[in-house]
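Multiple structures follow.
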Structure 1
Amino acid sequence: MYRIKEKSRFSENVIKLVVEAPEVARARKPGHFVIVRCGEGGERIPLTIADADVKAGTITLVVQAVGVSTRKICALEAGDSFTDLVGPLGRATAIGKRDGKVVCCGGGVGVAPLLPIIKAMKEAGNYVVSVLAARNKDLIILEDEVRRYSDELIIMTDDGSAGRKGLVTAGVEEVIKEGDVAEVVAIGPAIMMKFVSLLTKKYEVPTICSLNTIMVDGTGMCGACRVNVGGKMRFVCVDGPEFDAHKVDFDEMIMRMRAYDPVK
């Protein structure tokens, strides 16, 4: 059993859980995810690891309530346990010193898997510019943690209630126009990653995206996370979750994701 040590709430539908998982904490790297199960016969839910404390033997997960299973997870309290937790899974982010700035942009709960990448990029000696975006200030998460590991932090909100009013692409383009950008990392809603990719392709800036939102089973068996990358079929959970954003067919991906949208 994997006991929940701490629970906190970012908003009505988004929570943070600190979970006892010492072996996972020791082995995890940026980009890795776990699969959790809440209750016997419960659905398998892939969740990206937002942080880990090797000394305490814990990992941090950020969960958004969007369906029956995630609502069950969000209803758990400190002292409760997951029935199962397996990981770390997936391919780790390629961390290293870049010849120029690294721009890390996250939308909504996409900031959670972005945080360990920001931290690792900074520790590798990079100049890191982080761009966080959400509809409003209440949906900006992990701002203090991101700020701690960023040389610059830009916040964009649709309504201007925090940072500047505008979309994430406006913040990213501003940094690109300043020059010396070696790489962009984008994690968030599929539509956000699509437009960041279109923007960076125009400026010929290499861009990595994480497609964790499309994962279902997490082992490559269900086929639900298949995505077209460079004209080839890939499975996000075993081949990713990170890919060259300029090669991802986002239109096909977004169309397929609508099949799992509870509100159509």
Structure 2
Amino acid sequence: MKFNYHTHTARCGHATGTDEEYVRCAIEAGYQILGFSDHAPYRSYSNRRCFMDWDQLDDYIDSVEFLKEKYKDQIKIHLGLETEYYPYCREEKTELKEKVEYLMLGQHFSDPMNSQVDYFKQNSEEEILQYGNSVCEALDTDLFDCLCHPDVIMSRQPEFTAACETIAHMIGKKCAEKNVPVEVNVRGIMKGKWRPIEGRACYYPSKEFWKILSQYPLRVIVGIDAHAPEDLLDLESVKDAYRMMEDLHLDFISEPLL
């Protein structure tokens, strides 16, 4: 069964296309399940380049529910959100969890109010450890149904350091303990094909990181992380993700999450 639970919409400010175009491309590509998981809003502040505003949430929910009904005979659609976690917004995340079918953890920032303090740059050893601690703290809340791109911290690292090794073990152990599926991110593969860095094939997935994760009894899922409808048509990158999983003998999920 072909399924993808990691799909964004234009509401986040850095994706393109209409919601319906994502559905049509998913059907064209042969997907039987499509999960929308756009970047969740924060009630207290706005950043239109990174996530939707709180006042867009109802429109997002209504749109996905409408498409779910319209295309019910062609594809199964699920409603979710991707979001970071910070202790001070636990109540807010609990509220969001009640509005959707699933929450995906995607820890992009150490400070969500400042998008320059992010994990898409070359990070210090301290920042790398901070990322690992944040992910584990989030998973301890039991709010999240999947961990997106656990190795996003490797996107611009010039080398696999001791801190990278430490957090890979931390995250692998925590996801196994919580039985939270971990995502191999196809967008990382796509971006690497477009714009290689320092001779590497892709930003992430990081094979060094995943070699450590493979030491733990994890449930692993492939996520497109679609930011444009046509991303769902890039089946060759999906095949690359599955090849990596097979090479590392990862126990990938053959049944859908929901």
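Bear in mind these aren't lab numbers, they're just calculated from the coordinates by the rules spelled out. The shown structure was predicted, so the numbers you read here are calculated from the model rather than taken from an experiment. Cβ atoms are built from the backbone, for glycine too; each structure is taken alone.
Miscellaneous remarks
- Looking across 1, 2, the calculation of mean projected area of the Cα convex hull in nm² that yields 13.3 traces back to 1.
- For 16 (relative contact order in percent (Cα under 8 Å, 6 or more apart), calculated) the corresponding structure among 1, 2: 1
- Structure responsible for 3.2, with distance in nm of label points 7 Å out along Cα→Cβ at positions 41 and 57 calculated and labels 1, 2 on offer: 1
- Entry that produces 0.8 once distance in nm of label points 7 Å out along Cα→Cβ at positions 105 and 169 is calculated, selected from 1, 2: 1
- helix-only ellipticity at 222 nm (-39500 (n - 2.57) for each DSSP H run of 4 or more, over all residues; to 500) from the coordinates reads -11500; which among 1, 2: 2
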